[in-house]
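We did not get these values from a lab; they are worked out from the coordinates using the rules stated. If you're wondering where the values come from, they're calculated on a predicted model, not measured in any experiment. Cβ atoms are built from the backbone, for glycine too; each structure is taken alone.
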Structure I
Amino acid sequence: MSSLYPNLLAPLDLGFTSLKNRVLMGSMHTGLEEEKGGHEKMAAYFAERARGEVGLIVTGGIAPNRAGWGAPFGAKLTSTREAKKHLPITEAVHKEGGKICLQILHTGRYAYHPFAVAPSAVKAPISPFKPWKLTSKGIENTIKDFVRCAVLAKQAGYDGVEVMGSEGYLINQFIVSKTNRRADKWGGSYENRIRLPLRIVEDIRRAVGEQFIIIYRLSMLDLVHDGSTWEEVVHLAKRIESAGATIINTGIGWHEARVPTIATMVPRGGFSWVTKKMMGEVGIPLITTNRINMPEVAEQILADGHADMVSMARPFLADPEFVKKAIQGRRDEINTCIACNQACLDHVFKRQRASCLVNPRACYETELNFIPTKNNKKVAVVGAGPAGLACATHAAERGHEVHLFDGRNEIGGQFRMAMQVPGKEEFVETIRYFKKRLDITGVQLHLGKMIEVEELLLGNYDEIVIATGVVPRIPKIEGIDHPKVLNYIEVLRDKKEVGQKVAIIGAGGIGFDMAAYLLHDHEGTPSVVPFMEEWGVDMNYQTGGGLKNADYSPPKREIYLLQRSTGKLGAKLGKTTGWIHRAILKKNRVNMIAQVKYEKIDDRGLHITIDDVPTILEVDHIIICAGQLALHPLADALNKANRTCHIIGGAKEARELDAKKAIKEASYLAAQF
């Protein structure tokens, strides 16, 4: 055991079995559950995490019946035939010395299909379908379906199940009066409303016996109005323990909650205080969760008595060897989850296969591998941004001689600017990771000098990769060269001074980032208490759901965020995080204006027309965030010299800055050399 993390790496005795450490790989739906051949791909995916020494794995949510599907033809476990398909998964995990539980998830009114059911016919704000009210017989059948699913999971070789009772899914919907308006024995009083989870746990325990893990995912903080009170949560936890649960896992927030719970702006371990409140109330182990992405964070949470175990989900997409690297004292080699959601949750909610922005191999373990080369090549990679770093390190990992060039004196490219934005501080971890990878793989790094085409031609390179990124696109507006005008690079990278009244031209991702940057003082990473105050989370838990009035401090600047096109600003932001960015700007009173015609810029400011009405924004500065242009003059020169090269990342296609696409392109290219 590493002396660095004595609490994290200590075994956990569950009585009938023991976990090798205190790390749970939390449940994540990946989309492999529904793919043809997906179970074999999941076997490789989970086996790699088991090989990485995680203590216990929980699968993505599997429905106990068709009504519980997240969407039509979603993953379910209802028959012996379906159970047999899971055998490759459990066998692969056990072969690597791991343990794995299947999560039983009934989505209730969150189901994205017209056959959704719920305790009452109350439509969810995030679903287009109004659910059908379950009959008493329907409830009894649903309980039987949960039990059948658990029995089948045991037959399939799983070490246990996790009963999903949080995040606003079916069981959670029964518990809270907001969604349970029944007048029978399943509604009304709190005792009646918790009858469903208690029956499910009791009946599963009776059916599977004592030597089978039952994790209950308890909503400890609903973050919706009229949610459970703290007293009710504690009462349910004690009853769940008595019903036969082995472990209680913490659930934070319903999916419809308007408080960020896992996005990058949430402080690391920001919700472990909730689990700490429960410590001592029950005798079974408690797991805490959300935004725990490095071993020292997890270790501190356990050392401070916030929980008995920690759950990390997305960090195991980013790095399957997270625990092994912690055990071996290789913390600086961990590919850290930056909580961007771009390739994981955003993909799943669009019914695409999940992966990871910083690790495109996640969920593609059978398809993307960096096999040692039998044909060593000399490779030049120009540009040390995310695409260039990924390509260079993977190519070198395979055994090629790689030279990486960049005109600046530091690596990181656009990530260097992104990490200046509040809520994107985690991007520094990716730069740290790649810096270490350069050392380990032996990439020869050449910084501080722009390489010329002649040097590339004379270098006898077998492969040349152009990853020089993008430059800001400057729109054609009269007066665009006025001293009031800055572009986003001058502000974020060069730290040009910006006045108190600002107009931002361009309301894509960069425009939103710029507004967020200008609204904040940059005094380090976010801390828990200010975050909770800002988003109206009651850490004293005096109200049902744990909400209170948010504490809004006066905005630092007066900002106008402008776009030419019609429609909602930020419409193309991330599916699971866009609402957060819009909410931040709205509460800071940013003026968001669409369908703007830019006329000219002069000493008075920015002249625009809105709905045929001329207006002057008398601002101190106008910041250009109006897209990018590909930057590859080297590629053009090489082509003229009849020398082929590979163009990747922003240099290939300069739309919105897309690190996900850039790193993926770079990784696949390196795998082909």
Structure II
Amino acid sequence: MKKIIPLLGLILSTQFIFGQSKINRKAVVFRNDPRIQKFDSLSSLSVGNGNFAMTVDATGLQSFPALYTQGVPLGTESQWGWHSFANPNHYRHEETLKNYNFRGKEESYATEFKEPGRQKEASEWFRSNPHRIHLGIVGFDFDQHTDIPHISDIHQELELWTGLIVSHFNYKGQPVRVETSCDPRKDMISVQINSKALLPIKFRFPYPTGGHTDDACNWNENDKHSTTIIKETSNSVVLKRKIDSTIYYVSINWKGSGKIYEKSKNYFVLQPKTEQFSFTTEFSPNILSETNQTPAQTQQYAANYWKSFWKEGGAVDFSNCKDKRASELERRVILSQYLLAIQCSGTVPPQETGLTYNSWYGKFHLEMIWWHEAQFALWGRTEMLERTLGWYKKAYPIAKAIAKRQGFDGIRWMKMTDPSAMEAPSKVGSFLIWQQPHIIYLAELVYRNKPTEATLEKYAHLIDETAKFMYSFADYDSIHHRYILKGIIPAQETLRAAETVNPPFELSYWYFGLSTAQKWRERMGLKRNPDWDKLLSKLSPLAQKNNLYLAAESAPQTYSDIQFTSDHMAVLGAYGMLPICPLVNKKTMQNTLNWIYDNWNWDKTWGWDYPLTAMCATRLYDSKKAVGALMMNKRTNTYLPNGHNYQDARLRIYLPGNGGLLSAVALMCAGWDGCKVKNPGFPDDGNWNVKWEGLHPMP
């Protein structure tokens, strides 16, 4: 292995020049604490640790779940909590496969079928199974219809600095104070209650829905699952949950006098008998061992964790900015850091709605992992990114089998999947390829922050195998002596697989991925792969017309068709998310940015499209458009009081938007390799005196 040349000096020197130290981090965080004054279905708050999260209403618990079902639901979800319905027809994953011929050979893809029959049924079964489950409602046992009018004087605050939700309200004139937190290491919540009202606490468990997008709570199938007490003491109980073949355990421990009883099937109530009452609730796939951990200790563990979280890593302070948008941008930045830490830093990639409620059956999308988690490395929290990247090694055998099945070398990463890495059938996702280089990009970010032999050893094989697929997937056009990409649905998903040739973002990402894979070979003391160098030298140019880059070489030679001005403006990622490469002409990209900014169908976009645009504008030193894109007043760029990026009535939260925002802000502050401009993404007009520290430049 060759000697490693650390990048740390470059990073620190860049930070020293551009960053400004001594930010009052606690003050920045405190002024952005969410403060809630009423029941609002879009303002629920969450606690969590990356592998587990619980979302609560204005009472500090999950007291009124029905009120929040169509807002930001009161979820209790984990990375391990999954369920599959029975498969009496013995559907096999092979039955979801359909052959396509994009390049003179048959390739099988897991897809959805329109025609009625066994293949359609198999596809539907594997698409919805397994699905993530709601582990259980923990709330005050109010009447869902008559008790809300009896609750008044609501004041709730999420204390971000300590990870504590403090909720005050009056119930029938009696004041109630509730403190809610989550253990940073266990899937456990801590609740401390102070009230003479002695409100009963419910633990109610649903059957899964298996729905595409919902709160995963089916309350009408009580006979299909069970909850039994397997251990009980004077101040604790362990419940065993059985949902078909899925089994997990719930441990409840309390301090203060109280008694638990079974109200009805899958419905337990803990009745406090003292004004000061506290309890912990832990969820686990395994039988829980004895614990002496008190609710107060759990709360203290959480406080210690969050204080360290905010003190370490990156920080940005917008308080000296005069632009009226700055305070809102700061709020989004602070809340996004919290949300991504509790929802997206687990042992498997996150779903787009995190651990709050299910979207796409609770499955996660690998093309979104960059948007969720690249920011962890850029904000100096590399360990959070690495916690997730370990899953790729577990998924390797299945990714290897997919590539082999389709006749390619290396490993082909699936798009929509679950912890088992099984490929979910999809009429779109199975044809995407831009998730392929993500592992190379993310591992490179890790190496830039941790340039060690251990880092190289950890990711080198995955990178090499990923690059092997990328090389074998590209077709050689012997007539024009170039490599092309075809038979794909690009990131701009309005284009069709059978027709699409050479989308510009994917071409540029292929260049970046294979170039970076070559660097890793050299770092490992290996020779460059000559085939990869040949592809890099002969990769197709980016198609353009009238000095504008096209959606694809195969697309119409004009942007007049609405099909090509909706969805993701992925072309901007070729120089924004990615560094400059020989395929990109800056002047043409500036023209393309200008046209898209003024003419795109912004009402048909997604939350990460705004930071995507901001990153392109930043690298082009068009800082006004960078800020303008981040703060554009559009529905899919809305950020709720709890910090979540709202999309529409289906996706009330969308974490790739939050993650993209943080990556864009890091680039706008710390720049990229070779950038000599201070805060390149913010106008140098006296209105954006942005202070930052601890951020890392992008490649």
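For mean count of other Cβ atoms within 10 Å over residues 164-171, the calculated result is 19.5, so let me know which of I, II that is. Value 19.5 for mean count of other Cβ atoms within 10 Å over residues 164-171 corresponds to II out of I, II. When distance in nm of label points 7 Å out along Cα→Cβ at positions 116 and 628 is calculated for each of structures I, II, structure II comes out greatest.
Given 0.20 as the derived value for FRET efficiency 1/(1 + (r/R0)^6) of positions 324 and 364 (r between Cβ atoms, R0 = 30 Å, to 0.05), which of the supplied structures I, II does it correspond to? Derived from II, not from the others. Each of I, II could give mean count of other Cβ atoms within 10 Å over residues 108-115, but the derived value 16.9 comes from II.
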